[in-house]
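The data blocks that follow each hold one structure.
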Structure P
Amino acid sequence: MLVANARMYSPAAGAAKAWRDFFAWLARAADAPLDVLEHAPPAPLAELWARRDLGACFMCGWPLAKRIAKVRPLAAPVMNDPHAQGRAIYWTDFVVRFNSDFGKLEDCFGRRIAYTIKTSHSGYNAPRHHLLRFLEGGPRRLFSEVVGPVVTPRAAALAVLDGRADVAPLDAYVHALLRRYDPNLALGLRVIDRSAFAPMPPLVASAALDARLLTRLTDGLIGAAVDHEGRAILARLELKSFAPASIASYDETLAFEKEAIEKSYPEIV
């Protein structure tokens, strides 16, 4: 039996159910023995990525680019959101409370920002890179407090809603799933800025798996959009399709990190 997991993109019960249904469909389409493994926060996702029986699990593109685990990208999702332009890309939404007075990100300077974990692209690397544009005069403290690690994007959003932070980075795909499956939470948030695009996190499998099985899994994911049942589940997941993915394409996230270090802003402050 192979392990499947979509914790990264299960911010609400409805999304988790849709992913379980999708993995069941993928198991049939790829003739692969996939079994969904629960791996609830705060258990590190890196524990999943290291498994030799990993059959399909989301992996953040930044640690993937760092080659921290022996995995093979299978395919990456393409969001329905028009900002994705039909490509396997995503971004970070900077969110504040809907009824706050903040009109732009700069209005939050001197206040509190939350983050997920320091190894997350959407929850740390991308927002840190975005903040560089406000440091043209040199490094300086932008926020009075940095709240975290809160671990998950949903927890970052809740930190804003609960008043523990004034602004937080929110993975755009998680945001889309919250709008669908937890609208009461999503309606309490307002986007005041967006980071640059980056390659969408892929589903990966252990590189130790049989090459023919890896090919079947990739073909199953790519073919989901043209299968009646697969396409219906993708719609529930706010996705159009899956697209081919390679490790090299995620090196872009390393450039985000490199620029922050070169500009003496290694940490969000």
Structure Q
Amino acid sequence: MRKFAQIAASGRPAAVHYREGSMRPLTSSPHHVDLAEQYAYPPDGPWLRANMVAGLDGAAQRDERSGGLGNESDKRLFLLLRGLADAVIVGAGTVRAEGYGPVRPVPEWGAVRDGRPPVPPLVIVSRSLGLDFDGPAFTEAQVPTIVLTCADADPERLREARARAEVIVAGERALDFGVAFRALAALGHRRLLCEGGPAVLGQIAAAGLLDELCLTLSPMLLGGDALRILDGPTVPDPAPTLAHALTDDDFLFLRYTRATR
């Protein structure tokens, strides 16, 4: 039961002034926003952004994939956020479930890449290294794919990973994302984009490393046992600030940030 329902059930009088609250409508403007400007990274320092989609009931998957939740605007934003990033982080489970290939260039990026390589590298998080190193994520990448793993990975798989990708070993038995992100920054990848999945994002958020969450709220009620956007330990700093809210075709595009790391 929600707290306010409990208050009402207690029989205590509720002194509520409905015209004096702070709620306000989401403005409806005929003008389109400049998304590249709206989602620009901060000018200084490393910054980790996550981009996720969820239904109205919190489900982060439809038919065990996230792709069925978005619309065309969500797809455009997905591609733009990739173009703005120095590197795109994704868990091995999501690579397998969503059929990930390498990041591919988009003509509409234009000056978004800002003199950087034509595409950001894909950064795959995998403790077990249970990856298809002959798959397109490795063989068709315009820039070498990066693998984040830990020291107790299978030695043979580790050798195979190093033959097909750039490998960052961060942590002993569990991946230390703080170490991994510092290593990425040392390679020039300071503007990071995490596309999940929920387990990887859950670990990042629990480690206090998530600077920004871009959440597409899809107008769908799905039920079932779909995962939420976070699947991991309790988050120590659970209250980011709403930076903006955009809307299109009954979808909400929310951007939450925190001021400091």
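To which of P, Q does the computed value 23, 14, 8 (semi-axes √(5λ) of the Cα gyration tensor in Å, for residues 128-175 alone) belong? The value was obtained from structure P.
Of the structures P, Q, report the one carrying the highest value of FRET efficiency 1/(1 + (r/R0)^6) of positions 120 and 152 (r between Cβ atoms, R0 = 30 Å, to 0.05).
Largest calculated value belongs to P.
To which of P, Q does the computed value 1.2 (distance in nm of label points 7 Å out along Cα→Cβ at positions 88 and 136) belong? Here the read-out was taken from Q.
Can you say which of P, Q returns 22.1 when mean count of other Cβ atoms within 10 Å over residues 80-87 is computed? Only structure Q yields this read-out.
The greatest value of distance in nm of label points 7 Å out along Cα→Cβ at positions 32 and 56 among structures P, Q is that of Q.
Computing relative contact order in percent (Cα under 8 Å, 6 or more apart) across structures P, Q gives 24 for structure Q.
Taking 11.6, 32 as the value of Rg and Dmax of the Cα atoms in Å, for residues 160-207 alone derived from one of the structures shown (P, Q), identify that structure. Derived from Q, not from the others. Here helix-only ellipticity at 222 nm (-39500 (n - 2.57) for each DSSP H run of 4 or more, over all residues; to 500) was derived from just one of the structures P, Q, and that gives -9500; the source is P.
18.8 is what came out when Kirkwood radius over Cα pairs in Å was calculated for one structure; which of P, Q is it?
The read-out was computed on structure P.
Values in this text are rule-based calculations from the coordinates and carry no lab data. The structure displayed is predicted, hence computed values, not measured ones. Cβ atoms are built from the backbone, for glycine too; each structure is taken alone.
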